[in-house]
Structure I
Amino acid sequence: MRDENIKEIVIVGGGTAGWMAASALSILLKNPKIHIRLIESEQIGTVGVGEATIPHIRYFNQLLGLNEKDFLKKTNATFKIGIEFVNWGQIGESYFHSFSPYGVNMEGVHFHHFWLRHAMKEGAPPPDEYNLHCLASKRSLFAHPKPELRGSPLSTIEYAFQFDAGLYAKYMRGVAESRGVTRIEGKVVDVNKRAEDGFIDSVSLESGETVSGDLFIDCSGFRGLLIEGALETGYDDWSHYLPCNRAVAQGCELDGPPIPYTRATAHKAGWQWRIPLQNRLGNGHVYCSDHISDDEAYAQLKSGLDGAPMGDPKFLRFRTGIRKKAWNKNVIALGLSAGFLEPLESTSIHLIQTAIARLMTNFPDKRFNQSDIDFYNRKTLQEFEQVRDFLILHYCATQRTDSPFWNYVRTMDLPATLQERIDIYMENGRLYRENNELFSENSWFAVFEGQNLRPKRYHPVIDSLSDEMLDRRMNDVRVAMHKCLEAYEDHQTYLHKLCSTA
């Protein structure tokens, strides 16, 4: 009987996507008969800027068996408890998208409904007063979750990391190579397809070496060397919804202790990220070239740096969107090869992580069952669309009228899925999480409220409470949140303590 199992996996491209895939597959497949090789060229550099993540990365690190202290030290990482958004609703305003939940759900109803009714009273506290991380961000505090304290808000703490993307890829490479992954230095100059079905048979390197495989993973970045260059898969362009198409990145010196959150500051034709690492700040300006030149964009970035610039600026060009098929024949695209959604909510690494998990669920043999491939592509598209809609909300939910860019995004046509969600929320404050999508009700509420979109009504169940009972409950929750804050520590001190014992 013919053995149809995959034996040779070839990953084209290193960087974050390539080495994440290599390290995860080397652990998950657990089969000495499967050989994993990764091809990358020192001639082709990576962006290497500061990278921010969301809490799901902790599960990936646990899968790899990483020691968190060692991880923090070797990637110059800091902790991340959320994102501060500046100038998004209106110029001069800011709000915090926290990884921790608002208050506690009661009567089977989300907490934000209780707050919406309570907020009608003059002098009612803002929603930040009921959120641990919102409170902690104002004092640059951090704490690990305490799952043993069941029922306490301290048991629900979520956090992520901010780290050096280049060091992270190097760290992943060490994990992968320690588990048997072979790295091949070389530049791919040709892709060879089988005549009978158009599948990829091998790739040819500049050195003259030919590397053949059963399954190819394309981590070659925006160009999509295999998925697009060889297979001509096609690309769905979402620039209509997310018109920013360029970025310039540059690190700078720290201006003080690193804070445990990312900052996204809106400018006249885009926005600027600020990602604090242990040794420097990562900065970048994401912008739309229809409304600002590269020189103007860099000048805007440089004027907003909080420390002396480090190194030369790096300019990037991109189109938001997704491949028409993330999996085509025997090629699976990961990372930038699969599609691009701007890093406004730090989802890039998460989308790599979930793609790897989806690949394992539908791991093929040499027959490459088309139903599995179709399912993978359908789920990939659904996930990208859900993240896309959340990103669009930040743009369309603005009151800014100070530039053509903001006038466009404020009035543009929206995907039907997002328009429906906005309509439902604005009518009665209801939020839902569809198909276990990435962003929860807490995340959607943070942006809606943070950018001044207040619904007409709240859930009618709340009216079963008297004013006195509602006041008492809200006060109890607020007091509990402030009390829990006593368990937090100064972020810089806490981080130094962990890294010094790594």
Structure II
Amino acid sequence: MRWKNLTLAFLSGILLILIFPKFNLSFLAWVALVPLFLSLEERSPRESFNLGFLAGLVSFAGILYWIGPTIVRSGESKLLALISVLLLSSYLAVYYGVFCLSYRYASTKPMGFALTGFIAPSLWVSFEFLRGRLFSGFPWALLGYSQWNFTPVIQISEFTGVYGVSFLIVMVNSAITQAIKPFPSGGREKVKKNLLPLALSLVLLAFSLAYGFITIRGAYFGEKKDSQHQGGAIRVALLQGNIDQYMKWDDRYEGLIKDVYSELVDMASKENPELIVWPETALPGYLRQDRELREWVEEVVGQGNAYHIVGSPEYREGFYYNAAFLISPQGEILAEYDKIHLVPFGEVVPLRPVLSHLVGVLNELGDFSPSRERKLLKTPFGNFAVLICWEGIFPHLVRRFVKDGTDYLTNITNDAWFLKTAGPFQHFIVSVFRAVENRVSVIRVANTGVSAFIDSYGRIEKKTEVFEKDYLTSYVYKRTHQTFYTKYGDIFAYLCMAFSSSFIGWRRLKC
């Protein structure tokens, strides 16, 4: 393998870092894979895997670097932090390696322009989808998420999920690669063969943009009409306490935490919200078991006339849960949702006897137990799905909540673990897609930020800065219909997988 090929793969890895927060150079996504595709020319399957693995290792190490400071801050060594980043990045890089191997195998013989345009994006979507499901799943930094701030192009997510945006990006990259290859000799027809994939990808991109602009324009005029009467909306306040992660479980800071939230509730209540939402594990104790804490919550809630959704750990029958409680204006606990999808090495420790040293301060509470039941918190003004922490990064899980009858999505999280890195922003941008996929408003409440109101078109209406104590209020509109994605789920990703596997199988038979 030549240094030129290695350099091209490395360059793609760097470009894939730059398209995500904090850099947010999202336009580079449309060419980021071109160097990688060029590096695969005339390479063997093994070399193709290695080139893909290199690009993936570079990109994921750069994207997930925040794991290192998180581990160091919890008291572990820098060596362990480095090893952890490299191990996770290496695992994720395998998907890139297998993608490149599969693509190189599929394209060893000339293909028609339609297949040239569809095989690469279909394979890419297939491996992104698998990455989000296997071994608990880790659908972090999917390629489509890079377009979170390019609102028109992501509107197709209501049909395809985020995977449709990834498909478009890879299709354009593949077509550009085909177009910039040296034109073959042999006449105009062979030149056309190089350019037709680019023409096809640009037509599909133009169609997606046109749909996005028309959809957003229609939403704008619809909202102008609705703004004359607020019957379809409720007023919500969110609280960002900005409590240091290592104060949350220290009894010495219980009074400080209570003072912070008492002040925030008091300020928010003056704007007459119907609902106030607190972050994940906002309470410094167990709401049902700690009588003094519960009395304090009743007192604080009584400052206004709003319902509250409060994040709190829960202990029940020998098991710990990461929970969210719906509390009435009178301080009565009306309902509880216990988190379903737990964070490995954060809330639950696989192989605890061997790996328990990787867990930070949260491990003092013991392993959390996963709930087996999706529950909606039902209020007089609609049903709320409460996604706790990284539950919001799983499109299939969120979609099931919405299909159950969710009117509003709420994502409560504690991103203090990420410290002042790109982590909180990478976590935040996925909420934009959950809103568009299901055409539902998202209320995102983070202990240290980013907290925000996101409308059903993925537009950020208000947001906080990170590591600042703050609160926001806004009107939030009720979901009015089910999208194609809500009804049928990841059918687009499954079709990509079916096409990819069928094509590779057909190619194998032809060899």
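What to note about this one:
- When relative contact order in percent (Cα under 8 Å, 6 or more apart) is computed for each of I, II, the largest belongs to: I
- Parent structure of the calculated result 0.60, given that FRET efficiency 1/(1 + (r/R0)^6) of positions 102 and 390 (r between Cβ atoms, R0 = 30 Å, to 0.05) is the read-out and I, II the choices: II
- Of the structures I, II, the one that -15000 was derived from, the read-out being helix-only ellipticity at 222 nm (-39500 (n - 2.57) for each DSSP H run of 4 or more, over all residues; to 500): II
- For the set I, II, ranking by distance in nm of label points 7 Å out along Cα→Cβ at positions 6 and 118 places I highest.
- Ranking I, II by distance in nm of label points 7 Å out along Cα→Cβ at positions 22 and 478, the structure that comes out highest: I
- If Rg/Rh (Cα atoms, Kirkwood Rh), for residues 142-213 alone is computed and equals 1.09, the structure in I, II: II
Throughout, read-outs are computed from the coordinates displayed, never taken from laboratory work. On a predicted model such as this, the values are computed, not experimentally measured, just so you know. Cβ atoms are built from the backbone, for glycine too; each structure is taken alone.
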